[in-house]
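These are the structures in question, set out in turn.
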Structure P
Amino acid sequence: MTSAKKVLLINTHLTYPNWSEGLLNDSFNQKAKDFFIEKGFEVLETKVENGYDANEEVEKHIEADIIILQTPINWFGAPWIYKKYVDEVFNSGLQSAKFLSGDGRTREDLTKQYGTGGKMEGKKFMVCATWNAPKASFGDPSQTLFEGRSTADVLIQITSNYRFCGVETVQDYNCFDIFKDGDIAGDLKNYPNHLQKAFDID
């Protein structure tokens, strides 16, 4: 009997009382949890704001087949607590050599590229993000701010950490324009369909 696949759900919402309480990100996180439980996965969870042990987080990453980051986009990136989380967890994974063994380059073989020393091949990573930015601001060169960049381009400082360690990155999922004219209900409803396609789950 084979053991159930595992998914690690990381929620890095940072609470600002009376302004940003985290209900939307909690809702997307719960939607993912319900989906994976229904599909027979074992669910591992971390809510960064509630605290964590870096070494334990390394073990969760090693156990997981799929890793999903749930995050608001605050000033064009994840909240600062996520950068702290990455620094601590990935440094632990580097020191223990469980995430990677160097950056991939060697003096013996100069053809080896930077970012090819990862040990986490076979795992998949996805970002689910909530944005004030409207969908129309992406992928359009006439837009003043992003100048044609995609959400994947803007999220590269997050996804690169995982790619550096050998993890495959799948298409991100986004809830846009959350304060003005977004379709939050529709985005929540469609999220399981995205998960099923992104991770090729029957």
Structure Q
Amino acid sequence: MYTTELYGGAITINKLPSSFIDVSRIRQVPDSQEVFINEVDTSNDDATLSSLLSYDQALIIDLLERVDADDYHAAIAQHLQDFAPPGVHNNPLQELQVEGGKEVLYFSYVTFKPEYKRKEPNQAEQIIILICLLRLEQVATDVVIQYNLPLKHDHQKPISFAGGNDDVDKFASERFQWFKNLCSSLKVVDWSLFQ
């Protein structure tokens, strides 16, 4: 299977679609991060996608110092303080055992309505952030993966990631499945990255 190399090849994930652009080719990115923008072309896509998405999606992989938390939910809550607005609730989704190891992938999500100083066209009315946490205890590192999905409309009811009757639920379910498969493919190839 083809892979996308991260951190100079020290970590790999499943090959990202060609629509994902490595942000480090455009601007400087911290050494602890890998950032990709998924250029969503809604002009030739189905009307549903065009009516949902306001802007490009972002995928961020972050190698962070392991926080002192007893469980995954509490650890994500601590990491959220660095990238989510205050008062956003951490909603657990799923816990997965990493194949062949003792590590666990813990999935959660947050939703919030961004506040803008100045309103401009195509700004998101609501943002969904899918979050995956992988705790690498042997190197005192938390791998936090975020997938940001900006929506054109404020979805008033709770989002179902198991599918549902409306377009937002179907979209969220499909994106979560893709995100889960991507995170499950993460593999550390060179542990000297953490030295």
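Taken together, the values in this text are just the output of simple stated rules run on the coordinates, not laboratory data. It should be emphasised that the depicted structure is a prediction, and the values quoted were computed from it without experimental measurement. Cβ atoms are built from the backbone, for glycine too; each structure is taken alone.
With distance in nm of label points 7 Å out along Cα→Cβ at positions 110 and 158 derived from the coordinates and found to be 3.9, which of P, Q does the value describe? Considering all the candidates, the number was obtained from P. For the set P, Q, ranking by distance in nm of label points 7 Å out along Cα→Cβ at positions 6 and 86 places Q highest.
Could you figure out which one of P, Q the value 45, 35, 34 for Cα extents along the principal axes in Å was computed from? Traced to structure Q. Given a computed value of 1.28 for Cα Rg over 2.2 N^0.38 Å, for residues 78-165 alone, which structure among P, Q does it belong to? Structure of origin is Q.
Source structure of the calculated read-out (helix-only ellipticity at 222 nm (-39500 (n - 2.57) for each DSSP H run of 4 or more, over all residues; to 500), -5500) within P, Q: Q. Taking mean count of other Cβ atoms within 10 Å over residues 14-21 as the measure, the highest value among P, Q is held by Q.
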